[in-house]
Structure 1
Amino acid sequence: MSSLEKAVNDIKSVKIQGAKEIAVYALKFLRDFCKINGFGLKFEVAAWKLEEARPTAVVLHNCLEILKKKRELRTIDRLLKQLNAVNKKIAKNGSKLIKNNYKIMTHCHSGEALAVIKKAWKDGKKISVIATETDPLEQGVKTAKELAKEKIPVTIITDSAVGYFMKDIDCVILGCDAIRKNGVVNKTGTNLLALSAKDNKKSFYVVADSLKLDKRKKFVIEERPTKEVYRELIHPGKLKGIKLRNPAFDMTPMKFVTAIITEKGILKPEKVLRLLK
């Protein structure tokens, strides 16, 4: 397996999780790759393959568009510095929204959402978190482990129990993979959390750096291998007449979003929509 194939496989297999984390990993790979191969055709091919590995997440796309306009190693270094610095600013802004004794619900695994929650805890606020298991890859378990490592009280629930627990929490805080005119793109199940939060009059906060603003004309919701859905069923003869689908993301309309926490401040959905014009 070539180094490019390995990088693509690491992203595609969800070994690297999160839109920002994918971008950081890909940019670090390209920095080494371009030192040897330059920014010509080989770079174009590598960039395309890396982006196609997880086509829904927009951060890598936006970074590559910037890099293609100024093809220099310094551009990669500048982008990496920007991506690495953004969490502290986001965490500081988001912590202001979290009050003492807040119970927070989160979904999937987001480094930016975790940064906000951890900052609130470090600021001395006595908070607790309910993390969804996040099927089918149980990405919420990774979130719960990170929170437990910080000694933050955390409980894991099944995705289908969101409605049961929503009445007991104060707000939902989660990340996203892209923000488009028609809504927030995040892990499948986010739309149901938003509906439940709205019904229970709970604040619904999305955490996202500005590189997640998505103006792409071509947009696809990634569908992942069906073997992730229900592994016990994936045997010859067990699925006769049954179709499986496994979309990785869904779209949550802006009308369900209370605010978007960014490195530039806490923005109302109307402001974000203006930025997407």
Structure 2
Amino acid sequence: MSLTSGQLDEIAPGVRRLVARNPGFMTGPGTNTYLIGTQRLAVIDPGPHDVVHIEKIIEVAGGRLASILATHTHPDHSPAVAALAKSTGAEILGRGAPVHGRQDATFLPTRVLNDGDVVSIGGRALRAIHTPGHASNHLCYLLEDTGMLFSGDHVMQGSTVVIGPPDGNMQQYLQSLARLQREPVTRIAPGHGTVIEDAQGEISRLIAHRLQREAKVAERLRRAGRVTIDVLVASVYDDVDPRLHPVAKGSLLAHLIKLEADGRAARDNAADATWWMKE
């Protein structure tokens, strides 16, 4: 199934997906906005500040919007929150913007959600799970009665997630994925793309992929001797479209920082650091 901007679908009883009008190389068909509930509604990730999309959310909610949640504060997920809250009076839930990275400083939650906090939607429980890695303030939301996880950018359909330091952290990302293996997650509604039906299979695949990439980073770095990220990226990501190499540099740095923290790699203090394996 392919998605298009503005598409509205029911993906589970009382759960609708509305695709924002921001398709692109990094966003796929666009950011997924989710509306949950029947009598009183919650919306997750209303997306970028797009008046047409905001008006569509209001139309679909039909005056029943009670809560607006963000998984994180990257500019394709939360900038519409303030205008939507102003128009509807709904409360804003989530975690404020970190200092580092491309963040939406306009996201100002009226209630800060911590790990394990529950948002009630007409008798249904939506539980926040803190999943740092892609972003330090990232939350996934588990709809307890269905096993459906609204994963934001922690898990995306059809592509891997960019981990960009200093706010992104590879060790935390892997730990957050492992955390989801211990949760009753059966389906994943991602921030981009279609529903992932085999949630646990996909989580296991992502962990394996990241560990394989880490092994490749270590092998290529060992082979190169001493090298900068600008040189190393083409070797480590030779299986990826070269147009993505500038973005892949962030994830490469995250892998190198993890190897450094594990005591396996080192770097000098130059602005354009040279890295090497210590093993």
By the measure relative contact order in percent (Cα under 8 Å, 6 or more apart), tell me the structure among 1, 2 with the highest figure.
1
Determine which structure produced the value 4.6 for distance in nm of label points 7 Å out along Cα→Cβ at positions 55 and 255, calculated from the coordinates; the candidates are 1, 2.
2
When helix-only ellipticity at 222 nm (-39500 (n - 2.57) for each DSSP H run of 4 or more, over all residues; to 500) is calculated, the result is -13500; to which of the structures 1, 2 does this value belong?
1
Entry that produces 6.7 once mean projected area of the Cα convex hull in nm², for residues 175-262 alone is calculated, selected from 1, 2
2
Which of 1, 2 yields 124 for volume of the Cα convex hull per residue in Å³, as computed?
2
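The numbers here are math on the coordinates, done by the rules we state, and not lab data. Because the structure is a prediction, the values reported are computed rather than measured. Cβ atoms are built from the backbone, for glycine too; each structure is taken alone.
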